[in-house]
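Rule-based calculations on the coordinates, nothing more; no lab input. Keep in mind that what you see is a predicted model, and the values were worked out from it rather than measured. Cβ atoms are built from the backbone, for glycine too; each structure is taken alone.
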Structure 1
Amino acid sequence: MSQGYKVEFKEVTVGYKGHPVVENITFTTPGPGLTTILGPNGVGKSTLLKALIGSLRPWSGTITINGINLGMEKDRSLYLSYAPPEPPNMFNMRVVEVVMSAKKGKKWVSEQDAIESLRFVGAAELAMKYFEQLSTGQKRLVLLARALAVHSPIIVMDEPTANLDLGNQVRIRSIIRKVAGFSTVIVASHDVELAMDSDLVVAVKNGRVLMRGPPSELAPKVIAELYDIDESELRFMAAIFMKYNQK
């Protein structure tokens, strides 16, 4: 099993073509544990993840893992693995081959580890199916299995429950919570229920941190401000808030 590491964003600003998307973002994840970067579309959640996995370079600030500055690391696969929101081009590949296409450093995932990872997420029966024939929910499970198969201490996921039916949402939330028991999991999502089951919530609005803390601080007032809606419209979420505040 992996051991969770602490990830620290310190005054991170990053963007595209001279336009900042997120500014002065600071937070430290629990390790192990689940951190959810919460917010509506277009506020910079995925941009933060891209800075973490190395797809974008921060304009200023630092990102460290257990004190190691990632700006000095050439191969971040030694520390983290990534489950993207949309499947990459994996035509004519069987599911087990998709999982085996992940690697940590120079080491590719073995077939045995791929099968074990698929079994962990409850998708072992899909191993010999072709990836493009799967449903969206099944693809999401396979991509999660792929991220887990390399046994990285940090698992990064972008919108893992987006566009899924209720059954698959519940299934993936349960797997994420289980993984967070032994790894550091960082998720970008607009799934409030996933955020309420996190160890740390970082709510982002207009590229800045609106709220940072345990889910008990994610009050209806914060949700209303985050999504620009009237607090009275959140009555349908009362059961969710009650469920997690009683834990």
Structure 2
Amino acid sequence: MTGPVRSVSQAFAILRLLADEGALTLSDIGKMIGSSPSSCLNLLKTLVAERVIERDMRTKRYRLALPWQDVDALRDSRAARLVDRSLPLLGRFAQANDAAVGLWKIVSRDRMQLAARGESDAGMRLTLADDQRQPLGAGAAGRAITAAQAVDAAELARRFGSVRWQTELAFEAYASQVDEARTKGFAVDHGHAHRGVFTAASALTDIAPGFCITASFVAGSRSERELETIGAALSKLGKEIALLSA
């Protein structure tokens, strides 16, 4: 199954942004959706040509065209704003830490799905496949979400049992790591979910339906101390994203 078309996703992000914020400049829009000025300008020109938005020649600001100003569907939930406005922050974090960074959204009792991602521009790098899903208990994200939700023992066992771990992991170790994540505010997976990949994660479960931010690296490329530092930084990043979506 193919993933979402990035330009279409960004066009809808612009429409939701203008519905929430009112008239904005090209610079404002580009920064808030994580798009370069040239790419953002092309999107805006297309939306103007389709008469979905319009540009004020005096202020040089873009706003929704009159027929679109009362479309309630564009005034989306906080969850949609969180995804839209996380993009530039995810990109900066990925670049600063040379990591594959993902924002995961809980989509069911059993699954989470990649909602947004950021990458570094390193010549050799990990890449997250658009729109992918994984079991709710899997990896660092699964531990972080499970810790934040404070599930009971039966649910903890159910989530653990639904995962096909690529490297053997005992349930007792998993449960202990969930407890540790509850204390620290982040979790780490040492290649158990995906062999050869280490991942740190921090959950954002107070924003429905629940989210988690992850940063993944080639195994062995980061020390334990560095992984701990990155995990704490992800927790801080989550708070920044939550504030932007308020």
Structure 3
Amino acid sequence: MEAFVLRGEGVGEADISVTLLTREGRRVEGFARSARQPSSRLRAGILPFTVSDLTLVLGRRQWIVRSAVPLLSFSGLRSSLYGLSGASAVAAVLAEGLPDAPESGLYAATTRLFRDLHVAISAREGGSLIARRVAAALLRALALTGLAPPFDQCVRCTSADRLAAVSPSAGGVLCGSCASDLTDSRSFSSRALADLGARRIPVSNGEVRELALFLGRFASWHLPAASAKVSLAASMCGGDDFRVR
């Protein structure tokens, strides 16, 4: 079975629990026994951000990974802290947000998303560009799960006029009137909101940082199990290291 490894988490001293997305678009949870041992033949094939050919057998309670042969690895995503945190956040959104039922097109879209992020990270672009890439990847991941925040009209009154801010608790963009009584709303320029409405990332470094922080807080509201990794990536995108010098 060909699948994309979204994440792998240690269990006990030697085992690894993995979340896979199969070519058919089905999310599968598997268990790899003794995969953390240095001599394990499974290890290379269950690393996160790897496309592998796996053999799974159904155990008493879950799928057991019997073999895992890597076919394609986006190893560049693990070569830097920014790449690892960004890719881990995207993978967490997908692992927690994708439906259990298979959905055609998910596998190809997911592989393409990580390939694009891998190319950007491997190119060693400047910090502000990496922040834009990570924010764009998070938005694409949220869109694949059906949880992408709307940016084309106010989420409270549905007006498309005088859009002025975003709010994690409200779940998207707000007009000036609706944003006035929400303490977590953050102002955005009309140009930035127009870009977001067209599914483009704003150009301004300050607004990219604000968008990343918004996505981190949005995840804590709507995907709490993924919030820790998304918040870490968002805080790094919003940090001083990403400022253009």
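The table that follows gives values for the structure above.
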{"item": "Among 1, 2, 3, structure where helix-only ellipticity at 222 nm (-39500 (n - 2.57) for each DSSP H run of 4 or more, over all residues; to 500) as derived comes to -12500", "result": "3"}
{"item": "Identity of the structure behind 4.1 (criterion: distance in nm of label points 7 Å out along Cα→Cβ at positions 32 and 200, calculated), options 1, 2, 3", "result": "3"}
